[in-house]
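The structures come next, written out as structure tokens.
Rule-based calculations on the coordinates, nothing more; no lab input. All values reported here derive from a predicted model rather than from experimental measurement. Cβ atoms are built from the backbone, for glycine too; each structure is taken alone.
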Structure I
Amino acid sequence: MITELGHFALILAFMVAIVQSVVPLIGAHKRWPGWMAVAEPAATTQFLLTAFAFAALTWAFVTSDFSLRLVWLNSHTAKPMLYKITGVWGNHEGSMLLWVLIVALFGAFAAWFGQGLPPGLKARVLAVQGMVGVAFFAFIIFTSNPFLRLDVPPFDGNDLNPLLQDPGLAFHPPFLYLGYVGLSMTFSFAVAALIEGRVDAAWGRWVRPYTLAAWMFLTVGIALGSWWAYYELGWGGFWFWDPVENASFMPWLIAAALLHSAVVVEKREALKSWTILLAIIAFGFSMIGAFITRSGVLTSVHAFANDPERGMFLLGITGVFMLGGLTLFAARAGVMQAKGVFAVASRESALLINNILLGVSAFVVFVGTIWPLIAEIFFDRKLSVGEPFFNMSFTPFMVALGLILPVGAMLPWKRAKLGRVTRQLMPVFVLSVAIGVLVWAMQSGRSALGPVGMFLAAWLISGAAMDLWSRTGRGNGRIGRLARLPRADWGKAVAHAGLGVTMAGVAGMLAWQTEDIRVVQVGESYELSGFTFVLKDVHDVQGPNYESTLADVEVSKNGRFVALLHPEKRFYPVAKMPTTEAAINNGVMRDIYAVIGDPQTNGGWAVRTYYKPLANWIWGGAILMALGGCLSLSDRRYRVAAGAAKRRATPNAVAAE
């Protein structure tokens, strides 16, 4: 009964979304307050109905209702409860229901917390968000219905993909979708502004919290996915440049550019056209990610579905929204005249360069991701674009971005004196160079990747600290003023420092990691990077829904015990699928990583061992970046209603800033 009610609620939400996308838009055009007022209750109702449908599907998974086809395909009675719940979105149909739930959630947030928005703009924003909902409701109901029943319910299910039965990946999709779909809100604001023909400082203030939230959630989602790939797949890497990984990385890059560009719109009423274009493109890349994940056009371990028909439906949705948005942009670009002028040496120029670097980086990733498909369609050639291409073409832009960030963050608006900023940053630069030289001297003539990465990391981290310190003025009491700085300033500094920490982790891991692959007999020892490894034992273990071969690997250094690692090879009988569970001894400065392989004919076991310097700095930096986003989002200046009220009360606020 609950399942049928959930299905009915989903259909009702579809109908409400249609009303939300039509009535307020007509009302805003005709200036009919009553019609415009329909947007808020419609957005709330759409969210509540979709949430009920999602809760009904979750209940079916929790209670193992195998009369539901989706539960039968993706669950099992012996599966732990956590993975029964995460099985709701660990498949195509359920993940799309989560997607549309988040679309409705962001629309509801705009309705609940957008009291300061002008009625016409608010109605148009919610109408466009309703259109996005209509498209995905139609996709779910007509091609990917999660509530399909089986005529004869089986006794048990087929189980969830074992690779997805992991805490890291359990929470990876929700965070990623909050980022993906959060960009639909920036798209709605952009299209609404184009329809209205008005982009001003208030618009920049209104769109920034949604952009920041989407970027923050994307950061957490990407980090969780990378962390999962690191310890779950047993290959020892953190980023494979897989098409689906790239599909999440491209919106992150564009969202970062949009976030910085919106600052210029808010503070200086410049870069309006560019900011609107970025808002459209950012959501477009999110849609491309959904298409890649579900169409089967590109092979990926992360793919949810391999269905060209569904892929064409998603491609059609992407085409409608992108072509519609870009056409409207071309028609209305003339009304978005920039008011603020700025010198070459200014924060505006630095943010523009930042945008160009991030935009070109995203384009490079896009070309590398989509080129195999283009080559197959137009040139009848099968090829793959791998790590060497991305490292060579993408890395220089990230190096340039790292170099410019501390300088750009300290430049004043409109007109700056470079000499003053360079004098402030000179101690930071000297410290960073010294760290780079020290690393070069210590690494005994290896590649320049390590020293350059450490220089950039020190430059970003100490530059962020100097940026904060420079805002405290002069004289006594600077420590107290530092604590009273706005949270947005702290957020920016923490996020920039987080990028530096991640760069240090990436450089350290790629430049200095060591690897050992060998066949080891039980009781045999071997050396790697100063550590001694001994394969103590290999035995079988029975898990809740899997069978495991578990190894005991003792690690010591200079005769002192360090850790006892337990790498596993699991086999899931229901899914008939093996998985590799790496054993990792985590440390602040290094990871020791072990993987057990297959038994050999001579009685030994294949064992792969890694020493990974600064590995955890990669995800620690991502946590800091997300924390920086949280700090900025909590700043009272980001509250939409307060900002809008301030703008209405002081029409000349832009000029004053």
Structure II
Amino acid sequence: MITESGHFAMILAFCVALLQSTLPLYGAQRERQAFIDMAVPAAKLQFILLLWAFAVLTVKFVQSDFSLWLVTANSHADKPFIYRLTGVWGNHEGSMLLWILMLAAYGAGIAQFGKSMPAALKARVLGVQGIIGVLFLAFSLFTSNPFSRLISPPFEGSGLNPILQDPALAVHPPLLYAGYVGFSLAFSFSVAALMSGKISPDWAKWVRPWTLLAWLSLTLGIAVGSFWAYYELGWGGFWFWDPVENASFMPWLAGTALLHSALVTARRNTLHSWTMLLAILTFALCIAGTFLVRSGVLTSVHAFATDPTRGVFILMVLGVLVGGALLLFAMRAAGLSSADKNVPFHPVSREGALILNNVFLASATATVFLGTIYPLVIDAFGLGKISVGAPYYNAVFVPLITPLLLLMPIGPLSNWGRSDVSPVIKKLAAAGVLAILGGLTVLVMTSEHQGGAALGVGLSMWLMLGALVDLSKKIRFDTTPLAQLPKKLIKLPLQQWGSILAHGGLGVMILGIIGTTAWRSEVVQAVTPGAEMDISGYAVTFEGETSVAGENYTAEQGVFSIKRGGQKIAELKPEKRFYTVERQSTTEAAILKNLAGHLYIVIADETVSDGVVSRVVRIWYHPLVAFIWIGGLIMALGGVAALTRREAQLISDKTN
């Protein structure tokens, strides 16, 4: 009976979403307060119903209730508890329910915390959220019902894809979905403003915190997913320009542009039309990513291999939502843009820097979109199969990002309205000189005189030092006595750390990317016990292998002793696992981690040569690779700090 209650809750949520998508919009248009007032309870009720449905599905996975088709296909009684739990969203149907739940959660957040918003605007925002909810609930109920029953339940399930049986999968998909779905609110705010024909700086102040929360979630989701791919897939890399990876990266780029554009709108009462268009396109990229993952058009370790009919449904959703929003934008944007003409614009200003920031980010997003979609279009028209990988992105994406990185430290040091170039140049002069010297040092000291690595290190130093210059400006380093600096740092409001941490964290991340891509070393060798391999100052000895058993797998475990300078410093034990239920094998890397670099070992298949059985071993040394995820975490902390801005408070009883 509890299973049916979950399904029934989804149906009720669909009905509530229908009411939420119609009556509040009608009330706002006709100024009928009774209908306007229905938006808030409808949004909260929809969230409660979907929370119940998701809780029911979670209980069924934890209990291994194989009367549900979804549990049978994606779980097993012998799985550890954590993987029975993550199995809820380790599949198409369950993850779609999580997606819709988060959509309702954002709507309930606006209903609960948007007390400062005009009632009509809130009703329109929640009405548009209701429309999105109707479409995706229909998709889930009619094509992807997570509560489908089996007439003759089996005694055991089929298990979960072994590469998804990892702790990172407990947080990676929820964070990604929180990011994807969070941008739906920016979309709803834009459509609501277009419906009303009114926009003001307050509009940007209301939309920006929710956009920031979505960006923060997506940043963490991408970082966790990158780390998971790095240590779980055994490929020795952190990013592969996989189309499904790009599906999350494109909204992140567009969302970053949206954050900066919304800041200009809030502070200077300009760029209204561009900000709204960015909000629409960012959410469009989120839905496009959902299509790529769930349509079956891609073969990827990240994708849900589902039938194409579901992809057609998502394309219809994309057409209805984005097509309708763009049509409304075309009809109403001209009237909204008239306010822009009343604000003088000076190219040399903080808003000028942010507009250039948007140009480069939008162009970079377009290049990633083209590289992701073009192979699919070619294949769809029967013109052959092509692969677009790192060479394309290195040639097209990197030249667009480089001037953006050069510009980033300049913006926070510039004034709004009009800025003088000389003081900014003076403040950044030392940072620029040190960054150039750092790049030249790399160029001279590397044996191959790697220009790309030198440029990357220089840009990394430029961003980190630029962030320090921004910090010194905020604490008035040049006029503050040295003894008072710690007190100044402690008292600096959290919101002041937002851009400092975000820009500095990006610099740290770039340092990690350059280190591991430019100076990575690799050894591939078939070995027998006692064999020794040298890599980047480490002596790696293969001691042999043994069989081990886990909770739901068996494994061949290699044992490697690691020496440096003649002293044993560690013992690494990579595994080749076999999951008995799923009948699948995985490669589990063993990694010696420190800030200077990672020693990364995987074992592959056995090979026979002249009657001697040996094991193929791959060893990588990744210099500075840890800084990739340290930088991502610092960027996320910048997002958290920025959320403390007074105008970004989620709970507020009055306008800012």
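A few notes on this one:
- Which of I, II leads on distance in nm of label points 7 Å out along Cα→Cβ at positions 154 and 386, largest value: II
- Structure from which 10.9 was derived, mean count of other Cβ atoms within 10 Å over residues 482-489, options I, II: II
- Parent structure of the calculated result -20000, given that helix-only ellipticity at 222 nm (-39500 (n - 2.57) for each DSSP H run of 4 or more, over all residues; to 500) is the read-out and I, II the choices: II
- Entry that produces -0.76, -0.95, -1.01 once log10 I(q)/I(0) by the Debye sum over Cα atoms at q = 0.12, 0.16, 0.17 Å⁻¹, for residues 450-609 alone is calculated, selected from I, II: II
- Between structures I, II, the greatest calculated value of FRET efficiency 1/(1 + (r/R0)^6) of positions 242 and 570 (r between Cβ atoms, R0 = 25 Å, to 0.05) is seen in I.
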